[in-house]
Structure I
Amino acid sequence: MDSKSQDLGGRFSFSGTPFTVKRVGYGAMQLAGPGVYGPPRDVDAALSVLREAVTAGVNHIDTSDFYGPHVTNEIIRRALHPYPKDLLIVTKLGARRPADKSWQRADSAEELTQGVHDNLRNLGLEALDIVNYRAMGSVHGPAEGSLAEQVGVLAKLQKQGLIRHVGLSNVTATQLAEAQAITPIVCVQNNYNLAHREDEALIDDLARQGIAYVPFFPLGGFSPLQSSTLSSVAERVGATAMQVALSWLLHRSPNILLIPGTSSLAHLRENLSAARLALAPQILAELNGIAASVAPTKH
């Protein structure tokens, strides 16, 4: 297969920006070591995954300098710098990884500013194309609360030319509206997949505004999707369950962009191939019923 010819789910243009990306991208989180901490077991394999992704046509990479920390960005720079002209690298701020390997908030003005400079240095860039502010929220998902201070810091860094565009992660519709009153928001990253679909209305609203919705944990994250329906559909269409789950997301709305992560070349190829999987209306209806069998998340 000549993967360069892959369509990768079509294209999406970020409103108010010069960026157009293929809808299947790559998430770099799994390039770090176990628990997203420290270096990977096989650095050469990590480099190979990134290079093959770009060779296959991927032009949207999601990362953060708190993955590792610093590890994934350094691997991205080593693998791909100088970057292809059409490559969009999206990073995020809002957390830090101390020596105990925990995830801690890092959302003061000083921490956010330092985070931008860390990303710039480790990626080898003069400006960051898109920076997402990730609200820590609760263990179950977004938690209401003002983000004005943090978004205001990013807006100032944007005016300084260090950030080109601002996005949000792990937020509610109310928080999105608050942020939009401060600066244009070009993308939202929230937890969404076949089984966890609290953001249905938000996705449709963002689509009307031309704003990208980028689901994290598109395959269930640390608790991979398990469904007899999903397994049955996969068998019938001649694909893996994870390919079906990714294809369902592409069918769900044209503003959904995928950033599945992996440190395996085989899984990378499998993920990219999901973009070519067509799902008939009756199959989509069957898959839509999966969420009804999952107990709603309590916030």
Structure II
Amino acid sequence: MSGVVAARVRRPAQARRGASTTESAWVRRALIGVALVFLTLCVVLPLATVFGSALSKGLGAYFEALGDEESLAAIRLTLLTAAIAVPLNFVFGIAAAWLIAKYEFWGKSALLTIIDLPFSVSPVISGLIFVLLFGAQGWLGPWLSARDIQIIFAVPGIVIATTFVTFPLVAREVLAVMQAQGNDEEEAALTLGASGWQILLRVTLPKVRWGVFYGAILCNARAMGEFGAVSVVSGHVRGQTNTMPLQVEILYNEYNFVAAFTVASLLALIALMTLLVKKAAEWAAHARHARAARTPAAAIAKTPSKAGMVVP
């Protein structure tokens, strides 16, 4: 009888193992090999080429290229653009996600389409649209010129173009998390008399904080690396409207390869640091969840019984 029970116990386990390993060993190795070859060709080798070319003449030439006035101006402008665009997209993303996830209204699908618009429109076309709007011969150009306001070929145009290209990133990340978690806790808070701001700050945002964090990281990485839209609206004014990607292009076209790859390596380092911050946040979240999962069991194990004994 025990042998029959053991057979019945083993059979589902064997079935589960078979269901998860239906492919043969050579198929799994081939898939892993294809993935490794792809990552090597598309990620590892390009990064190695960038850093190798940047350091080809030594650390002295590397830091000299970073200390160039035009490169420093490009770095400052890139950081300034990201410092303005990311908070704007942060506020817009939370507001748009809250509106779409928590309310039903006419035009909701149209709003979702507009949010996804920068994903489907080429960044170069986006930059051209702003030139047609704010350029000297654009729709608002004469009005801006009469008031001595310059948008195109200046910092405001770069910030506007970068904000437009990156604004779906926070909204989409936060919206997906809000829709997955539902409205039960918000409805309970509303029943208890909480105001809209209290629900947002004390109930919703704590639930979606990781979505907000990931969206902000992606937005910052895209803002610093944006090329197409910024290239159209910047005018390539040396030391004034060149961001780091544009500076890389100029230096490369001038055959100043060490300086070009030096600025490119700084962009790569920023991207790698962004990934490390994201991964560290994920590890911290998993560690907190694991501790929270262990805490109730430990608390129950140490709870005294009615007889004054510890419950085993």
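Each reported figure results from applying straightforward, stated rules to the coordinates on display, with no laboratory input. The shown structure was predicted, so the numbers you read here are calculated from the model rather than taken from an experiment. Cβ atoms are built from the backbone, for glycine too; each structure is taken alone.
What the table shows:
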quantity	calculated
Structure responsible for -25000, with helix-only ellipticity at 222 nm (-39500 (n - 2.57) for each DSSP H run of 4 or more, over all residues; to 500) calculated and labels I, II on offer	II
Highest-scoring label, criterion being distance in nm of label points 7 Å out along Cα→Cβ at positions 69 and 157, among I, II	II
Among I, II, which structure scores highest (criterion: distance in nm of label points 7 Å out along Cα→Cβ at positions 29 and 261)	II
Identity of the structure behind 13.9 (criterion: mean count of other Cβ atoms within 10 Å over residues 45-52, calculated), options I, II	II
Source structure (of I, II) for semi-axes √(5λ) of the Cα gyration tensor in Å, for residues 53-100 alone, computed value 38, 12, 5	II
FRET efficiency 1/(1 + (r/R0)^6) of positions 189 and 253 (r between Cβ atoms, R0 = 41 Å, to 0.05) - structure with the largest value, from I, II	I
For 5, 17, 21, 22, 17, 10, 5, 2, 1, 0 (P(r) over Cα pairs in 10 Å bins from 0, in percent, calculated) the corresponding structure among I, II	II
Top of I, II by relative contact order in percent (Cα under 8 Å, 6 or more apart), largest first	II
Per distance in nm of label points 7 Å out along Cα→Cβ at positions 93 and 205, the highest-valued of structures I, II	I
